[in-house]
Structure 1
Amino acid sequence: MKKIASFTVNHDKLEKGMYVSRIDGDVITYDIRMKKPNGGDYLSNGALHTFEHLFATYARNSAYADQVIYVGPMGCRTGFYFLLRDSVACADAIHLVQDSFQYIANFTGEIPGSHRWECGNYLEHDLSGAKAVAKDMAAVLHDWDEDKLTYNEEPIKEGIHHEEL
């Protein structure tokens, strides 16, 4: 099988930030990397889950609600994928993420969609953990701009094993 594009990015060199992962037609996939890959520090399940509820709720209630395709966590627990229509300028996408993270960092009250009838794992939430991650990422993304949206490293070469990097 053909290797998917995200597996060609050298995760050992990837840093926290927001990147354009891929463009498919009129959909841009942003890689919001919140933890250093393979760094031993990952998003806890509860914080990740709560972050997802708050991030999706904010983004889907923003001025860009109709342009949001998907907000969801990475299986490796190092960040989120954020898919938007390309009618949202990259600078606006960055501002939307920055605003979303500020919303999460300052959130108080009941987590949206956290009742048993609304969520498939309603017991596993961690608001304080989500807020801590949001504060950390708000600082990382504070001065983020379009020039920083590109992965700043070489892709992995086929046939090279991890030990050789």
Structure 2
Amino acid sequence: MPDQSLLKFTAIVEPVTTMISNGEIDAGLESRLNAAFPPSGETFRNIEKACHQAIAEGWMCSQGSEGRRFGRVLEPSPKTDNLSVDVVDLTSIVGPHHRHPTGEICMIMPVTETAQFDGHDAGWCVNPPGSAHHPTVTDGRALVLYLLPEGKIEFT
């Protein structure tokens, strides 16, 4: 992955990681993220555009196969407020069950207008610490950027 592209991507997601680091991983955070970074807003659109560009360049979502591509973009570090950043490209699929020991913050970017992630349209979804699920995209294709405190995830 190009270093310059990775630095730019880190800078684009920085307002989000900063907001997440300043509060609890709970339903209140979901509301705050949807208010501060709505799908129609500049930050959301810039992240979404950067994801599509990075996928086209081949350095994002480079693992997996058609219908389920994925990959870690950023490891947790001080630059990301100790959050890892992963992006998945999913098409009408039920993904592998996993648990979030420290929580999970998802940015949902439907590619197909009707696509939903875990019943959510475009925007933010927060899974609190200790929660678990089968990540599910219905009615088409969606990109999901997810942030994990300390990069922790447990596949079950």
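Quick notes on this structure:
- Looking across 1, 2, the calculation of Rg and Dmax of the Cα atoms in Å that yields 14.1, 37 traces back to 2.
- Of the structures 1, 2, the one that 1.8 was derived from, the read-out being distance in nm of label points 7 Å out along Cα→Cβ at positions 23 and 87: 1
- Computed over structures 1, 2, relative contact order in percent (Cα under 8 Å, 6 or more apart) reaches its largest value in 1.
None of the figures in this text is laboratory data; all of them are computed from the coordinates on show. This one's a predicted model, so the numbers in the text were calculated from it and none came from an experiment. Cβ atoms are built from the backbone, for glycine too; each structure is taken alone.
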